[in-house]
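Below you'll find the structures, each written out as structure tokens.
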Structure P
Amino acid sequence: MVEGRRVSTLRIQSILYRNEPQSIQRAVRSVNAAMDAAVAAGVFESCELAYGDCSPEPLFDNMALEALERESGPRVRLHYRHFGANLGSARGHNTLFEGCVATYVLIMNPDVVLAANALVELSIPFNDDKVGLVEARQLPIEHPKAYDPVTGETGWATTACALIPVDDFVSIGGFDSQTFFLYCDDVDFSWRLRLAGKKVIYRPTAAVFHDKRLAQSGAWQPSAAEQYYSAEAALMLAYKWSREDLARQLVRAFNASALPYLQKAAQEFLRREAAQVLPQPLDGDHRIGEFVGDGYAQHRFGL
């Protein structure tokens, strides 16, 4: 038995969109190995691995699903659902979560590969009942946001791979799918957990491989969707977390930009404003939400 309280059942869920089937198979094999270690350590008893597919056509037919199920170990039950529409990350996870009866849910990108001890390490901080979210360390590109080197506390957690008590997920209503489509839903989720009195923890000993690449220059290579939806989300996050001043500043800058995706994001904000569907502002005294340059936390490397 590892140090830490026993957690009985686990759901791991990922949202698919035109992913390579080989990356899914690799992820499933890593879940099997991590579950073997977690069961041996007395952490989890069983796991449901759930995939929600937002692709235009199902990534897996019956034959491919049967092959994927054969990749699953005896402790991992596979569940696959094709949504028939692109729901995005926030709504996709909320929809896939419906009816979840597990004790904990691991939100994970479909191209993430778990280290064998990742589930065990992610479970340990839940010794503290105040912990509501534990984030894994992504390799080869680790997020540079600051965290307390002793307690692991951090401002927010990326849900590329993060473990959450199901009760806490339910208590704050899951992800805000009305406001966020792809990006910043995890920042907002983390901040709402903290607003409810929960801690967000970064666990560097829980390592995962996340298949992200840089250009030869070392620069990030965002897709067109990443560019647009991250810009849209930046506006919505600032407004929701009582930084209307920042949201207005960004709208002006985006409208003045020569980049079409920034102009489009500004127009979407103004459209929602006119339709009176902007989110209700939270954290009016600015205790939780943190806006540092283009980021949402201090960076530990002084960026």
Structure Q
Amino acid sequence: MVAKVIDGNAVARLVRTECRQRAETLKARNIQPGLAVIMVGNNPASGVYVRNKVKACEEVGLRSELHHFHENTGQAQVLDVIDGLNRNPAIHGILIQLPLPPHIQVRTVLEAISRDKDVDGFHLYNVGGLVVGDTVFPPCTPYGVQRLLEHERIPIEGRNVVVVGASNIVGKPMALMLMQKNATVCICHAKTRDLAQFTILADILVAAAGVPGLIKHEVVKTGAVVIDVGINRLPGGGLVGDVDFDQVRQKASYITPVPGGVGPMTVTMLLCNTVGSAERFAGREGPRPASST
């Protein structure tokens, strides 16, 4: 058996086309979806991610604005900017690029964002919504994984799912989202003893631990669907996931590569959440008159 490689770039292009069409519909009502990105400091990786997000916005017809602060900027100033963006009707999504400098409390900043503009899905309101199945904005990476599974028509209901990694950004919300699809879900983490006894039972295995090559072929069930969320940079500069791709591909039925798997979907689902926010805004406000210019 050789697994089918799920092409995240191709699926992302399809989803972005949908987003572009939805954005065009909004523009016909004189509403352009707007995303504000807040970045504090000059983390090189963060800079790359922010540029990719701004470029992605341009591709699908979203307006974006970057608020880039010096690393020594105080928390109060960042909160003031968030307050202004919360009240700005032209901004439908607010994103905090992590990490933040140590003197800024991440939770305080994230909770300052209006739950109606929390397109990253990190606000406690949206996290709590995952538990009851009524979140406004699903976190982007788990949302992207869900869309990949849907695109490949991979059944979830009744399947055994193992999520390796219990982060608040990927592991925990991923488990909750799959539970809403009636999967039987197990979460493993750094303290799990004998990881293999859990992973070998997984019909769908989601690796999100941030450990290069953690998942070897011998711990994977034959025919399993393997989703690799890990992004690990090697000393030479290359990127690898948490899964030993070449080995596991010989045993799985589906597998995502790194790069080119889940990664492209994360930014894409951010765009979808922003467009969705603008659509909700349009529904509340009703149609706008066309510009006279």
Structure R
Amino acid sequence: MNYPTSYRTLQVDGLSIFYREAGPKDAPTLLLLHGLPSSSRMFEPLFARLSDRYHLIAPDYPGFGHSDWPDPKKFAYTFDHIAEIMNHFAEALGLQYYTLYMQDYGGPVGFRMALAHPDRIEGLIVQDAVAHNEGLGAIWKTRRAFWADRTANESALRTNLLSFATTRSRHVGIGQDIERLDPDLWTDEFYFLNQPGQADIQSDLFYDYRTNVDAYPKWQGWMHENQPRLLVIWGKYDSSFDIGESERYRRDVPNAEVHVLDASHFALDTAADEIAAFVGNFMAGSELKARRAG
């Protein structure tokens, strides 16, 4: 049966939250959390490949995509706040259980959601998202300086994080075949980053990223104690994060399933078929079926 994607909005905590939804609502739910500077649009390849079997929901965070962009002078752009809103979003949709798919910023949002409501989590899928300090590579030197002294380093941070070159490199990565990539992927995102208010929104949120680094031991401890079903997918050309981060998840969850693909930070750009196959197999896992049957 064909399940077309619906494009909807939902009022959550006084904000209009945009989301994409497809698939049978009585099927296992996959809640997809996007990265920077993308939106739920990045998951279109999975919607096209998995919505016949699973219930897929992908929201845009406040300040991203088609959700509201409240003024940062009146709205706290922090990962705690966004995770709280995403939890309220899940509750408003009546989602009792779901597997989290976390890419980039989806990691800090998703881990906060999991720790706040572990009973809702049927599994975790990590795609190029960091939970260990060693996973942040050399490009993070400027970013760490920004956390230490925002005023002195704000201009350098905006160049490092929000420039056209960086926006492009997230997709191209290090060593990937450029002819496999549609340049609209990064030109569209760069256009988004240059809309009024975006530089302030993204700077505020990235300044709060330092709280993620502080929280890594807590996330690791939660994984070690709870041993969640875990699938890790990584693009070997990722220029944002260290490739060794994919294997570090085995420190916390030894039985984690880990795959390193011929792809970049946004691995769905070029490896959608492979990723959809891994995700489909993971979602159909016997433990998930057993829990639902019980």
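When distance in nm of label points 7 Å out along Cα→Cβ at positions 101 and 189 is calculated for each of P, Q, R, the greatest value falls to Q.
Set P, Q, R, criterion percent of Cα pairs over 19 Å apart, for residues 13-132 alone: the highest-scoring structure is Q.
When Cα Rg over 2.2 N^0.38 Å, for residues 69-148 alone is computed for each of P, Q, R, which one produces 1.16? Traced to structure Q.
Coordinate-derived values only; no laboratory data. Owing to the predicted nature of the structure, the values given are computational and were not obtained by experimental measurement. Cβ atoms are built from the backbone, for glycine too; each structure is taken alone.
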